[in-house]
Structure 1
Amino acid sequence: MSSDLIIARDLARYFPLGGGLFTKPTAWVKAVDGVSFSVRKGESFGVVGESGCGKTTLGQMIVRLLEPTAGQVLFKGDDITHLNRRELSPFRQKIQIIFQDPYSSLDPRMTVTSIITEPLLAHGKPTKAHRRQVAADLMKKVGLRPDDQKKFPHEFSGGQRQRIGIARALCVRPELIVADEPVSALDVSIQAQVINLLGDLRDEFGLSYIFISHDISVVEHICDRIAVMYLGGIVEVAPTELFISDQRHPYSATLLAAVPRPDPNHRIQPAAMEGDVPSPIDPPPGCPFHPRCEHAFDRCRNEKPKLINVTDEHAVACFLNDGQGGVK
C-alpha cells in the first residue's frame, strides 16, 4: 500500500484577464502550470520560491479553496478534485490550512473560543461546554492561556494570533496541514518559537505538512523534502540535506546562495542571476528560467525541460544536469 497521503498530478490554475459576461478573456495568468508531487504520511514537504511563483495558489488548490483548471488532487488514493461541497466535507476534516496573515485571517468580531472551534460547528453540533473544553485544551497545546478564551483577536500580539490560527487548524484533528507562509508576517524573534511549535505538534499529532515559504532557511529547519517553484512549475525536488549540499538547478543554487549565514567569515557570493521573473501572462518559450540563467544555451530557449529523476529521491528540470555530477 502506498505511503503517500496526498498526490498532486499535473495541477494547473489559470486566471482570466479582460473579457466580460459575453466576451472571452483577452489573456490568461498561468499561476500554476502542470505541477506534480506527493507528500508521505508524517512528512513535512517544503515549497519555496520567489513571490509570484504560484506557491500560495498551489496550496489553496490542495485544500480546495481554489478549483484547479486542470489536474488532480488525490487524498489517500481518493480523487477529491471535483467533489461537491457535501462530498468534500469529510475530507475537509483531514486537510486544514494555516494562513499567512495572522491579522486578516481571524474574524475580529469572534472570541478565541469561537474562532478555534468554528470547524467543529461545520462538522457537527457540539455543546458550548464541549467547545470551551476543546478550545482550552488546544490553547494549552499552542502555548496560550486558556483563561483568555473570551478575548478578541485585537487583544493578542501577532505571534499569539498565529498560535490561535494553528489551534483552529488542529481543532478537527487533521492529517495534513497546508502552512502558507505561517511565520513571514512575524518578528524574527517569534518565528523560531512558531517553527518549533509546529515541529512539536507534528510529532504529537502525527501530522503531515505542506510548508510554503520564500525563506529556504525556515524550510530547511522543519522540512524533510524541499520543492523549488519557478513561474508556476517545480524545477527541483530533493530531501533537505541533499538539496542543501547538492542543488542541481541554477535557480535553486542562486536561492540558497542568497540565504544569510551567521558566520562573520562567510562571504556572500554574488547571485548569478539577472532581471525579474517573467510575466506568467506571457511566459518565455523553452525553459522558463533561461532569460535569467547564465548557463542557458539554444536547447533551453526552444524546449521546456521535464522534471526527471536523477536519483531515487532527487528530481530536476534542467538540461544542464548530466545526472551524475550536478550542474555543469
Structure 2
Amino acid sequence: MADIKEILKERILVLDGAMGTEIQAYGLEEEDFRKGWFEDHDKSLKGNNDLLSMTRPDVIKAIHEAYLEAGSDIIETNTFSGTTIAQADYGLESAAYDINFHGAKVAKEACDKYTALNPDKPRFVAGSMGPTNMTLSISPDVNDPGYRATTFDKLVVAYKEQAKGLIEGGSDILLVETVFDTLNAKAALFAIDEAQAELKTEIPIMVSGTITDASGRTLSGQTAEAFLISVEHSNLLSIGLNCALGANALRPYLQVLKKKAPFFVSAHPNAGLPNEMGEYDETPEIMADQIKTFLDEGLVNIVGGCCGTTPAHIKAMADLVAAKN
C-alpha cells in the first residue's frame, strides 16, 4: 500500500464531499434500510444512513465511485453515526461493529477499483468517526450544569468498537471528524490507541474539528489553537476543520493551524451556510474560487467538502488541486 505520509509531502490530496445529500437523491424508503439485515426490527429505520452500507451497498458504492470519478484521493466511510451511542436512538447498538466493518469494506472495494485503473493515483479509505450525539463537556440540562449524559469510559468503549470495525473492514486512515467537544475526540483517540494495540497494527489518524459560529470557537469553547494544543500529543497524520462554516469563514482558523500545527492540515468546509430552507447555495464554481485562496496561501494539504457539497464541487476542487500540484 502506498504511504500517504510520503504522498502528502509531494502533493495536496482531495477528500470527498457530503454523503447524506447524495443518499437523499435516491429517495430511499423504509424497506431499503432493512433489506437482508433488519427485516423484523421493531423501530423505524428510515434515515439511519449508516445501515445502507449493509442493506443497500450498491447505493453507497455508487456514491463513493462518483466522488472517485470526480478526483477524490480519499473517501470517507458511511459510518459517521456508527457507534453504539449514536445507534441507541434506533435500538441498534448490536449492529455497530457490522456498520463499520461493512462501511469500510464497501469503500475499500471502490478505492481498489480506481487505484487499479490508475496506480499512479492511489485511493485511500478514511474511516469516519463522528462526534456522537452526546457531549462530555457540556450538560444537556440547563438546570443541572454538572450533569453529563455519558462518561469518558463509555465513549472509549463505543469508539473502540467502531475503530476495530473500521480497521478490520479495510480502512487506510481513521478520521475523527466534526469535533465540537475536544473531550469526545480525546476519548476517540484513546480508543483508537487501544484498538491498534489489540489488533497489533498502526494506522494514520486525521482529526478535524468544527468551529460552530463567528466566535471562532468549538461548541465546548475552544479556539482553533486551544483545540490543536489539546490533541497534538497524539501522533496524527493531520489536523483540520470541517462543517458548520463555509470556506471563507474557515480561512482565519486554518491560518492558525497552518502556522502552529506539527502535522499536515486538512479542510472540508460546507458549501456555505444553509439558507432558511436548510439548503446550501454555493455552487461548485463559487466554492472552488474560495478553495483557490487556501491553495494560493498554502494553508492545506488535504481539501474536500462537507454539507451541501456534491461530486461536482469535488471535481471543481480536484481540477484546482491538479493545476497546483
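A short reminder: the numbers here are calculations on the coordinates, not readings from a lab. Keep in mind that what you see is a predicted model, and the values were worked out from it rather than measured. Cβ atoms are built from the backbone, for glycine too; each structure is taken alone.
Rg/Rh (Cα atoms, Kirkwood Rh) computed as 0.94: which structure among 1, 2? Write down the numbers at each step before the final one.
Details: 1: 0.99; 2: 0.94.
Corresponding structure: 2.
Matching task: 4.5 is the computed value of distance in nm of label points 7 Å out along Cα→Cβ at positions 9 and 193. Pick the structure from 1, 2.
Working: 1: 4.5; 2: 2.6.
For distance in nm of label points 7 Å out along Cα→Cβ at positions 9 and 193, the value 4.5 is produced by structure 1.
To test your reading of the models, identify which of 1, 2 gives -8500 for helix-only ellipticity at 222 nm (-39500 (n - 2.57) for each DSSP H run of 4 or more, over all residues; to 500) when calculated.
Working: 1: -8500; 2: -13500.
The correct label is 1.
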